[in-house]
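Listed next: structures, encoded as structure tokens.
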Structure P
Amino acid sequence: MSNAEAYKVRREPFYQPQGNEVALYEAAYAARLPVMLKGPTGCGKSRFVEYMAWKLGKPLISVACNEDMTASDLVGRFLLDANGTRWQDGPLTLAARLGAICYLDEIVEARQDTLVVIHPLTDHRRNLPLDKKGELVEAHPDFQLVISYNPGYQSLMKDLKQSTKQRFSAFQFDYPDAALEAGIVATEAAVDREMAARLVEVAHAGRRLKGHGLDEGISTRLIVYAATLIGHGVSPVDACRMAMVRPITDDADVIDTLDHAITAVFG
């Protein structure tokens, strides 16, 4: 198995399109345009990338960005071994060499000085300078860069510079409408459609509190967690409290409000 084959998505990930995002992404990939995915946490951004990598038959290399990530973590570094030193490619360099889709998740968590290294890969140059190694990596024709972040957490300290934003085409994601989301939950967690719809109803009650005690609404991911617990014998009320309320807030008033919403839906 080649290195590229090792990063292929073997099984079709479940993804329910909300619009024409699949066709639009295919067009962006055909043109090898860099892609930015924006949307709230747990709304399906990462699943979408996995699905598109599977659909296109391309390897996928994912990176969970964090504030401690350095440029060397992305591009690579020299390591000591028994024979002296050897170079080890970072995930960005590896993706550029193999022709993979490189997915940088929650990119705003990374330091601005780290993000500068992606710029040459996002314009006509499509290359990556490895200054420490004295090498210029020309991106494989199949290489594509995809980034994601949650605009709801933007701040003056955690936002992308315009010089970075304007290198990407972009998709705006959001939670699906109620009927579609219920169908997703029913499929993901193998619960009946009626139960899924009631869980979505609870989630909508939480989302209405965004900006009024909650920084972020209840995600589709958390609804699936609750449904999964129900499938393992947990009562719907306890499952909602455990998976949809307690993870997102410590505010006693918000917890009380959401617990009342759960009781209203499930009795």
Structure Q
Amino acid sequence: MSDPLPTSQRATVEVRDHVMTITMTRTDKRNAIDGEMTLALDAALNRLDDDPDLWVGIITGGTQFFCAGTDMAATSGPPTERGGVYGVVGRTRRKPLIAAVEGFAYGGGFEVVMACDMVVAASDARFGLPEVKRGLVATSGALFRAHRVLPLNVAKQLLLSGSDLLPEDAHRLGLVNEITVPGAALEGARRWATLISANSPVSVQQSLRVVDQLVSATDEEGWAITRDARRVIGESEDSKEGVAAFFERRPPRWTGR
């Protein structure tokens, strides 16, 4: 059954059996997250958590790309009460969420992926944290989550260089659970969702709760340190120059201040 959210909210929801699929639909902006998309993702994930007949969620950006991160012109709007930034990355979820990634997941898009429990990626997917190229830092969880889902030096590589991570490397390093041919990531995610939803929802949810509580025990400190880094960046000349260069489509001229 297809159950679309209002089109102004940038996403659609489809329910099959006990699985909800959330698809970001702002394709003209490469699924960059603005305030409307934040509200749409928040509403969908609230429904996933609150509906006892929904046991597993999938989030995807369609067959072209996953998500380009924050809309730098419009911003992503304020964090939501239950979901935090994007309505996703600050959320304590009760039910598993699988990312189905086609094309690129950059910046905040990659941070949404890191907030999920499993990842299925097409062979042409790309992951990256390019914030340093714009005089910014990753503010949606990557500063403290990247080293959980990847080896420490690889996390530093992505955060400090802004370079891409290929899906085969992401799979070898444990970030990606399965690689599919292009166009089949959602199908692969649905196979995993079917396997999970064949199990006891109570058992699955309690298993997820325990693991998440253990690995997220330092999240509050992580968010606090991230806010401090964001404050320093917001006061810097480099951040203003990086954003200006992005919109003017030219190389930035850094001053280190």
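Bear in mind these aren't lab numbers, they're just calculated from the coordinates by the rules spelled out. Please read these numbers as outputs of a predicted model, since none were measured by experiment. Cβ atoms are built from the backbone, for glycine too; each structure is taken alone.
Consider the structures P, Q: one of them gives 2.8 for distance in nm of label points 7 Å out along Cα→Cβ at positions 58 and 202 as calculated from the coordinates. Say which.
Details: P: 3.9; Q: 2.8.
Considering all the candidates, the number was obtained from Q.
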Could you tell me which structure in P, Q was used to calculate mean count of other Cβ atoms within 10 Å over residues 82-89 as 10.4? P
Hey, FRET efficiency 1/(1 + (r/R0)^6) of positions 26 and 130 (r between Cβ atoms, R0 = 35 Å, to 0.05) derived from one of P, Q reads 1.00; which structure? Q
Just checking, which of P, Q has the largest value of percent of Cα pairs over 25 Å apart? P
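Assuming 19 is relative contact order in percent (Cα under 8 Å, 6 or more apart) as calculated from a single structure, say which of P, Q it is. Working shown, then result.
Working: P: 19; Q: 16.
Label of the originating structure: P.
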